[in-house]
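Structures incoming, each one as structure tokens.
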Structure 1
Amino acid sequence: MKAINHTESTFAIYLGVSLLITFIVMLLISSNYAISSSELKAKILFEYESHDFGKVEQGIQLEYSFKFINEGAVPLFIKKVQPSCGCTGAVTDGENEYSEGESGTIKITFNTQGREGHQEKQVHVFSNDIENPDKVLTFSCEVVNGQ
């Protein structure tokens, strides 16, 4: 009877150690997977996120291109580019998908006709960048009457 109890307790110890080792291995595998999967994302990085045109005469059309690069490990998709008002236009450079390391531009236009004084506008860039799905670009100017 004593031999049976010794064998059962040894088996329980081996079982417990085996379960503990299995748990630790699974934990290490899942943490490595989480690290590697978090690196597999698109990342939009703009050279500048704002632009000041300075003083401009009323009635002219302003243009500026915001340059960006995909610093992520998967393709970046620009889903939509949306200006904050009707006096502002915004378009991509004709593309909506950018590979790892590929760069592009968001071209904005602003019609100063009928405007006066300090103007500040925004353009929203919607993408598959998990950390910045709605990147906001801003531009400003001081519209003066040229007469």
Structure 2
Amino acid sequence: MSLLNPPAKPDKSRAMAFTIAALAVVAIVVLWYTFRYYPEKKAAERFFDALIAGDTAKAYELWKPGPSYTMKDFLADWGPQGYYGPVKSYRIVRAKAPSGSNAVAISAEVSPFSPMSDASDSEKSRKTKVVEVWVLASDKSFSFPVP
């Protein structure tokens, strides 16, 4: 190579391959982050949809309770006169998996109004409650977090 000969051009296909690989990795990470709790969120949506429809028997079945959590206890929590009831609308706010746990903590806002009240409507938004339920990843059963 002399001073008058231009240097060799870099291989464009190699740069393109690295760019495509980097974009693929970014896409995989974004998709994983977006859908990592998808099954648990869908289970929570089915549960809250059953409550909105007034089908407490189906919601109780979806809860998959243990022998100590009777239908009477369930209605005291989720029934029309229950602590969280009546549930007319909901919004899943957050889903996270506590470290070392085999469950996903789903935080949802439940409201006795349909549609969900706006934050500017202070009278209705005061009655909106935030509830955290745990969805067991293996069988999609529900429970309340233990303090």
Problem - Structure responsible for 3.0, with distance in nm of label points 7 Å out along Cα→Cβ at positions 70 and 110 calculated and labels 1, 2 on offer - result: 1
Completion exercise
Calculated from one of 1, 2, helix-only ellipticity at 222 nm (-39500 (n - 2.57) for each DSSP H run of 4 or more, over all residues; to 500) reads -9500, and the structure in question is 1
Exercise for the section: Work out which structure the value 18 belongs to, where relative contact order in percent (Cα under 8 Å, 6 or more apart) was derived from one of 1, 2. Expected result: 2
Practice task
Match the computed value 212 of volume of the Cα convex hull per residue in Å³ to one of the structures 1, 2, and report its label.
Solution key: 2
Fill in the blank from the handout: One of 1, 2 was used to calculate distance in nm of label points 7 Å out along Cα→Cβ at positions 46 and 126, yielding 1.7; that structure is 1
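Throughout, read-outs are computed from the coordinates displayed, never taken from laboratory work. Everything numeric in this text was worked out from a predicted model, so none of it was measured. Cβ atoms are built from the backbone, for glycine too; each structure is taken alone.
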